[in-house]
Structure I
Amino acid sequence: MLPLLLTGCGELVIFNPKGSIGIAEKNVILTTGGLMLIVVIPVIVLTIVFAIRYRASRWKEEYAHKQLRTGIVDAAMWLVPAAIVVVLGSIAWVMSHRLDPFRPIEGRGEPVTVQVISMDWKWLFIYPDRGVASINEVAFPVNVPVHFSITSDTVMNSFFIPQLGSQIYAMVGMRTELYLTADTPGTYAGISANISGVGFSGMGFQARALSRDDYDAWLRAARTSPRRLDAAEFARLEKPSENNPVAYYSGVEPGLFSGLMGKYMYSR
């Protein structure tokens with residue numbers, strides 16, 4: 001019962017998804033959880049019944065032992081869990097392919113490409129096709145796929161927007177990919193789900209799903225920033241800092257993302 005008491009500490013955002021990927025993952029969680037309860041609930045009930053019926057204080061009582069045909073009982077004890085395991089395995093197989101983070105989302109148009117770099121202790125988002133970048137805020141149009149290319153400039157982190165789904169790790173010298181989409185306009189909390197040092201608690205970001213007009217306005221606002229993301233500014237961002245405010249860059253030096261990956265790959 002203790003986990004139920006903890007639900008008052010905040011909204012269970014993972015069960016309030018706002019995108020097709022998050023909705024599919026929520027359904028998988030509920031379906032598999034419900035199937036497992038078919039076994040869990042009877043076991044819990046029978047454990048309580050046996051503990052009461054055969055408790056030590058009843059040792060003087062006599063029990064009329066009857067010879068039972070246990071074929072049906074044995075069959076149920078083996079076949080029901082086996083059937084559940086087969087169903088769970090089938091769901092895991094199908095959904096792990098259908099929800100593969102590398103798999104593009106079909107039928108939603110051309111995706112928006114965002115390069116993501118985890119740093120100490122902030123997130124850098126680069127829009128290579130738009131020539132802008134941002135710190136601790138990522139914006140994209142609603143109902144349009146977003147293609148995230150993710151790496152790390154520090155220890156391993158975990159990129160996660162709970163209401164959109166699919167936590168995935170950011171690792172040094174490696175690039176991973178993630179496709180997400182938002183079906184409802186809004187601002188959703190993004191987090192690092194992997195503890196990464198003293199500034200971890202402030203390593204959050206905002207994911208803003210905007211209408212097409214609002215997204216274009218966001219890009220125009222970013223292009224008015226006096227800051228430019230060149231090699232010198234990138235070197236400054238690499239230094240550890242905590243609780244970083246949202247910041248925008250109106251220009252991005254080409255090749256920063258690939259150069260970062262190459263730096264760690266060639267140094268091995």
Structure II
Amino acid sequence: MGVAFPLFIIGLAFGSFANVCAWRIPRGESVVFPRSHCPRCGAAIPWYLNIPVLSFLSLRGRCADCRAPISWQYPLVEFFCGVLFALQGIRVAGATLLAGLVLSFVLLTVAVIDIRHRIIPDVLSLGLLGAGLLVSPWNSCLGTSSGEKVGTSLIGAGAAFAVMFALAWGGEKVFKKEALGGGDIKLMAAVGAFLGWRGAFVALFLGSLAGTVAAVVGMATGRLRRGDYLPFGPFLALGSWASWMGGARLWSLLVPV
């Protein structure tokens with residue numbers, strides 16, 4: 001618990017940045033310049049009105065200049081990023097902790113973008129893939145020796161990509177329409193680089209299960225109709241994060257030896 005609270009605070013700040021990425025990356029804008037501003041009136045947001053969660057509450061969810069409403073997405077993403085970071089501090093340490101923070105940040109950002117825009121930008125999926133391969137020699141989730149970790153990461157990325165590509169190809173042949181987007185395929189390759197092929201399998205299983213449950217509930221409540229689009233990225237992100245947190249235990253439950 002010693003590092004959990006500091007990581008929660010850091011996570012709040014990165015959650016604010018995740019909101020910036022979720023707004024700007026799909027629009028092809030820089031995530032650095034210009035500084036944070038109201039998308040309605042364009043007024044720059046001073047630092048003291050840009051404090052994660054607290055500023056939203058103090059402003060009662062409205063822009064300080066034009067009083068336009070601010071989406072609840074902003075404080076929720078900030079808060080959940082803080083929680084994800086804090087949980088990393090409880091579970092892992094060292095270089096693996098850094099890997100977990102990167103993975104958590106990107107998965108959360110991907111989920112928000114896919115919900116909002118129905119895309120998974122390459123800069124996030126391929127960037128995550130590169131990060132997973134780069135940190136693999138120090139990722140304790142992948143094995144013991146550096147060589148074993150790098151090999152597991154490469155095999156995980158390749159296996160996840162191959163399985164997702166096969167599912168996309170087969171689904172398109174069966175359903176006569178796109179079953180999986182390219183962004184989903186590249187995202188799972190990145191997850192494989194962090195978790196290895198076993199962790200990627202667990203992530204895909206959990207993501208598919210969560211997506212199926214959401215679809216059934218949506219149709220049962222009338223929020224979805226058969227054939228409606230349901231972005232898969234958020235469920236893959238959820239399954240991937242769960243697999244990262246407890247992949248070995250979950251694998252033993254799914255594939256008992």
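Each reported figure results from applying straightforward, stated rules to the coordinates on display, with no laboratory input. No experiment lies behind these values; they were computed from the predicted model shown. Cβ atoms are built from the backbone, for glycine too; each structure is taken alone.
Work out which structure the value -23500 belongs to, where helix-only ellipticity at 222 nm (-39500 (n - 2.57) for each DSSP H run of 4 or more, over all residues; to 500) was derived from one of I, II. Only one of I, II returns -23500 for helix-only ellipticity at 222 nm (-39500 (n - 2.57) for each DSSP H run of 4 or more, over all residues; to 500), namely II. Between structures I, II, the greatest calculated value of FRET efficiency 1/(1 + (r/R0)^6) of positions 35 and 163 (r between Cβ atoms, R0 = 30 Å, to 0.05) is seen in I. Across the set I, II, mean count of other Cβ atoms within 10 Å over residues 83-90 reaches its highest value in structure II. If relative contact order in percent (Cα under 8 Å, 6 or more apart) comes out at 18 when worked out from the coordinates, which of I, II was used? Source structure for this number: II.
Work out Cα Rg over 2.2 N^0.38 Å for each of structures I, II, then name the structure with the largest result. Sorting by Cα Rg over 2.2 N^0.38 Å in descending order puts I first.
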